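Please treat every number below as a calculation from the coordinates, not as lab data. Keep in mind that this is a model prediction, so the values were computed, not measured. Cβ atoms are built from the backbone, for glycine too; each structure is taken alone.
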Structure I
Amino acid sequence: MRYIDLFAGAGGFSEGFKRAGFEPVAFVEVDPAACFTLKTRHSYHYLKENNKSDIYIKYLKGEINREQLYSIVPSHILESVINLSISDENNSKIFQIVEKLIGRKDIDVIVGGPPCQAYSLVGRARDRNGMRDDPRNYLYIQYGKFLKKYSPKLFVFENVTGLLSAEKGKHFKNIQDDYRKLGYVVEHVKVEAKEFGVLQNRKRVIIIGWKKDLNFSFGRIKEQSSEEYEVGKIFKDLPKLSAGEGKDKYCNYVDGINDYLRFAKIRNGFDVLTQHITRPHTEQDKEIYRIAVEKWKRSKERLDYNDLPERLKTHKNRNAFLDRFKVVVDNVNYSQTVVAHIAKDGHYYIHPDIEQNRSISVREAARLQSFPDDYYFEGVKEGKSRTAAFKQIGNAVPPLMAEKIAAAVKYLLPNG
């Protein structure tokens with residue numbers, strides 16, 4: 001069953017649907033760095049399916065460059081990644097590219113979720129106008145134009161739960177009304193990534209619409225249960241690093257695969273570790289990190305910003321965001337939500353090992369989002385991807401969650 005991924009980002013949603021047996025036709029994404037990530041991942045799937053995984057491993061090890069990797073895969077693989085914003089100005093061009101890729105074939109499913117900052121409760125709290133003037137509030141209208149154009153059997157729309165309350169529910173009501181007019185039964189459910197086995201407290205709303213003539217049951221999407229694992233499982237096999245250390249390309253594991261890494265398909269047989277790389281920190285930040293880790297280890301309490309010594313307090317805001325320095329605790333079942341702000345600093349994602357005294361690496365963040373270790377996050381320029389990777393990871397749909405949603409959808413679709 002063929003699908004289009006809108007607002008595709010780094011491809012977490014698509015990775016889950018691909019694992020569940022769906023066939024991607026096109027990815028539409030405005031961020032150039034994320035588009036390179038999509039091209040690299042799509043190249044991985046092509047090479048794996050054609051028994052040429054050794055070529056991809058050479059890329060992960062730095063033995064060939066990105067241009068050489070792309071030269072080996074068919075052109076349509078790269079052309080399926082469409083680096084355009086979804087808008088009235090660009091939609092006709094996007095439609096032309098998609099039609100070139102699929103010919104007369106139908107699109108069965110559309111997946112994706114518009115950027116969520118305009119619906120985020122935190123984003124609205126920080127913005128003077130509650131983000132009411134943000135044009136991203138209306139990207140669901142553009143999503144609807146793709147539904148009208150391709151008339152898929154079903155769509156899956158993911159976003160933050162703040163969508164339900166933004167502008168007193170106006171946008172959510174409009175989404176339901178607009179998509180129902182296009183001939184879809186529209187239902188929604190709140191989900192938490194941890195319910196799908198992701199080691200993260202990530203609350204989302206999933207809106208699913210299906211054609212009225214389908215005998216589709218929404219309830220199966222909610223029927224998730226997983227064995228509980230501790231967050232520390234993602235750290236066990238990774239080399240210890242200090243702030244500013246690590247390798248972008250190939251480095252070695254220090255331990256074998258554990259039960260969680262196997263369950264989540266994070267280590268899946270390739271055993272090529274990349275992007276275990278950390279950002280540098282000031283001495284002041286590292287002192288705060290030590291205080292935060294020590295407080296948790298000593299009393300299982302989070303650091304309150306106001307409890308820091310005065311000489312370490314540089315923020316003027318002493319009334320909000322007092323947990324801005326937060327440890328990714330290793331002996332609990334899920335971490336705090338990984339968000340795109342991790343690209344700006346790592347204060348909210350402090351490594352639990354006080355000896356390493358740093359924020360988490362790119363690979364550790366990717367593992368919290370359930371991305372496999374062979375998933376490489378690109379920058380616009382090859383090899384300059386740490387900040388771009390953090391941003392893509394924070395914005396992504398966890399592949400493990402997407403896979404389980406996709407499997408339920410596939411089971412319920414005709415010919416699934």
Structure II
Amino acid sequence: MNTMMRKRVRLSPLSLALLPLLWANIAQGEETLNVVAQEQNTENGLLATSSNSATKTDTPLLETPQSVSVITRQQMDTQNVRSLNEALRYTPGVAAEQWGGVSAFDQFSIRGFNYGSTGFNDQFLDGLRMNNGLVYGFQQVDPSLLEEITVLRGPASVLYGLANPGGIIASQSKLPVAREIRHVELEAGNHQYQRGSFDLGGKVTDDGSVLYRLAGTATTREGQERGTEMRRWAIAPSMTFQPDYYNKFTLYARAQNDPKMGAQTSLPVAGTAHDNPNGKLPTDAYPGEPDHNTFSRKQAAVGYSVDHFFNDDWSTTLNGRYTSVTSNYNAVIFAGLEADQRTIDRAIAASDEHFNTLNFDNQLHGKFATGEVDHQLMLGMSWDRFTGHANYASGGVSSIDIFNPDYGQAVYGELGIIRITACRTRKPGSTCRIS
């Protein structure tokens with residue numbers, strides 16, 4: 001029997017079920033068996049075979065000596081995710097949505113290590129760190145602007161600098177590609193949920209030397225807590241210039257505005273996770289004041305990526321980004337449960353902050369061989385700079401019956417203000433000047 005195999009294939013259960021029929025044909029005198037396989041297209045699919053975030057090279061995931069999970073664009077669309085926390089729901093080793101209905105922050109743990117436990121952010125976007133804020137002004141990117149999310153479990157400091165041993169989250173933005181993209185979607189649901197998104201891209205010139213992409217989204221809905229709201233719009237334009245095989249330059253920007261981000265508070269254990277003699281609290285219970293709940297944030301970023309190939313084996317990649325974040329928070333929050341198990345103590349928390357970040361990551365890539373062994377080399381250097389200021393205030397406010405709240409009757413005390421005049425987090429152990 002002469003066997004011709006044009007491609008190595010992975011047999012599915014259906015293929016295995018057909019094997020007896022194939023052998024029956026062979027037994028009847030068939031001398032030649034032609035096996036033809038169609039390559040599975042994994043681009044934009046649920047299964048990723050590679051991720052530049054895993055090693056900052058084009059090494060396939062099967063050859064990457066680290067536990068890696070890649071959440072593709074199709075998976076995000078299938079789950080219809082509206083936050084990074086939702087996207088991480090099915091990722092091994094990751095515990096997400098630790099604040100329940102609070103979606104203003106991406107809070108998670110990887111292998112038991114909490115997000116930001118080093119004092120730095122363990123999230124990276126396009127290979128560059130997304131720095132923490134001073135109080136409430138953390139960076140966050142709407143998932144509709146992302147192409148993929150990669151979770152690297154285990155230590156990753158060799159590639160990404162200071163990070164906790166549990167792992168990091170490395171995301172990739174939607175950037176220009178040669179294929180035509182025309183995607184528009186509209187959604188609506190209960191709790192006044194409305195959302196519209198678009199993703200447009202393709203060639204500007206016939207030869208593909210200039211590419212573009214424009215992604216955006218707008219969302220409005222009620223918050224989980226009674227009387228709260230959530231609003232967001234975001235847009236991300238980008239252009240790629242590729243005059244020849246050896247050079248590629250991408251320029252991108254992002255603007256995101258969250259004028260209302262729901263509530264940032266908690267509820268007593270008795271009546272939620274544990275029993276309470278007064279009953280169980282409803283899922284929309286809110287210990288604050290709907291008319292005294294300001295939580296807004298504005299983000300803007302501009303960045304670049306430059307690739308230059310010296311030849312087929314050696315190349316360099318230069319990445320840089322400037323980000324500006326402004327946030328304002330002023331709300332009534334839960335402070336404690338009194339002995340009657342229904343009256344709660346409350347407090348005011350407020351902050352007004354602004355910070356800027358500069359992030360750079362430069363790399364040199366090379367491929368060479370020593371005898372029959374092939375090598376792939378990467379050398380790089382990253383540099384981060386953070387500057388910002390904030391005013392933080394806290395004070396007391398009258399209590400309320402959480403089982404029968406009467407909003408609009410609160411009595412507010414005097415606020416005590418703490419001013420964080422400057423903070424630069426370039427190295428571990430850096431401190432802020434506080435007055």
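Quick notes on this structure:
- Each of structures I, II was scored by distance in nm of label points 7 Å out along Cα→Cβ at positions 213 and 397; the highest score is held by II.
- Ranking I, II by relative contact order in percent (Cα under 8 Å, 6 or more apart), the structure that comes out highest: I
- When distance in nm of label points 7 Å out along Cα→Cβ at positions 301 and 341 is calculated for each of structures I, II, structure II gives the greatest result.
- For 9.2 (mean count of other Cβ atoms within 10 Å over residues 309-316, calculated) the corresponding structure among I, II: I
- Looking across I, II, the calculation of mean count of other Cβ atoms within 10 Å over residues 165-172 that yields 16.0 traces back to I.
- Label whose coordinates, when helix-only ellipticity at 222 nm (-39500 (n - 2.57) for each DSSP H run of 4 or more, over all residues; to 500) is calculated, return -2000 (choices I, II): II
- When Cα Rg over 2.2 N^0.38 Å is worked out for each of I, II, structure II gives the greatest result.
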